[in-house]
1. From which structure (P, Q) was helix-only ellipticity at 222 nm (-39500 (n - 2.57) for each DSSP H run of 4 or more, over all residues; to 500) calculated, if the value obtained is -16500?
2. If Cα Rg over 2.2 N^0.38 Å is computed to be 1.06, which of P, Q is the source?
3. From P, Q, which structure was mean count of other Cβ atoms within 10 Å over residues 100-107 = 12.1 calculated on?
4. Give the label, chosen from P, Q, of the structure having the highest value of distance in nm of label points 7 Å out along Cα→Cβ at positions 28 and 68.
5. By the measure relative contact order in percent (Cα under 8 Å, 6 or more apart), tell me the structure among P, Q with the highest figure.
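Throughout, read-outs are computed from the coordinates displayed, never taken from laboratory work. Everything numeric here is computed off the predicted structure, so don't read it as measured data. Cβ atoms are built from the backbone, for glycine too; each structure is taken alone.
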Structure P
Amino acid sequence: MICFNYETSFELGDEPRYERWIGEIIKSEGKSEGEISYVFCDDEYLLKVNQEYLEHDYYTDIISFDYSVGNQLNGDIFISVERIQDNATEFGVTFHEELLRVMSHGILHYCGYKDKSDEEADEMRRKEEEKIKMF
């Protein structure tokens, strides 16, 4: 089950379409869907999460907490809508494209993809592009 929560005025709109898309991403990676919760928030909300749970004192666009068991993906994905807008402007893409990138990014982490090294980050970008096209 995929659910969407809002700690800001932002709303996705056609939630069933996003649910189907995320489900397709999960299946395309040979995983099964468990309970995944997206929380859309602002910078300050996500900063507090970052400080409290990860002991990081900086803004970020996404924080994902992975509770997956075996091939069943479970977790909480927090997304700062403000960071998405700033990143979209910085990277010269639409807000929606950047939103899809970040939403898929969290799921890809659950699937085992990392982005710490340059090589891992390159693979993550390729996977994000692949998943965005599925929308």
Structure Q
Amino acid sequence: MITISLPWPDAKLSPNGREHWAAKKDVVKAARTYAWALALEVMVAQPAYVSTEIPLAVRFDFYPPNKRHFDLDNLVARMKAAQDGIFDALGINDRKITRIEANRLGVVKGGKVVITVEPKSDGREMEY
């Protein structure tokens, strides 16, 4: 299991955004690179083994920066670049994800997202 805390995702990462792809690509690259570097840092500080052979579950705990309503599906989509960066650092293809859980929790100044990657625990096998 690995848990990483990231800053609140840039609004430009939202699928509802109207950003031109060229303006968005730099934000996507920055989010992916930052998550990759942070995942490596966390793995060095607290070594954790995540198997490349078993199904994985990803949990997103969203702590918004304000009381504004944020749709969970859009928040998960905003985290795609960060998720890719984390899985790059783990050396695992994110197709091993078979369950995604998203929770909108209490307001935190500046906002943050805590991402946990762990073995899928429901006992069902992954199908292709």
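1. Considering all the candidates, the number was obtained from P.
2. Checking each candidate, the match is Q.
3. Q
4. Top value of distance in nm of label points 7 Å out along Cα→Cβ at positions 28 and 68, among P, Q, belongs to structure Q.
5. Q
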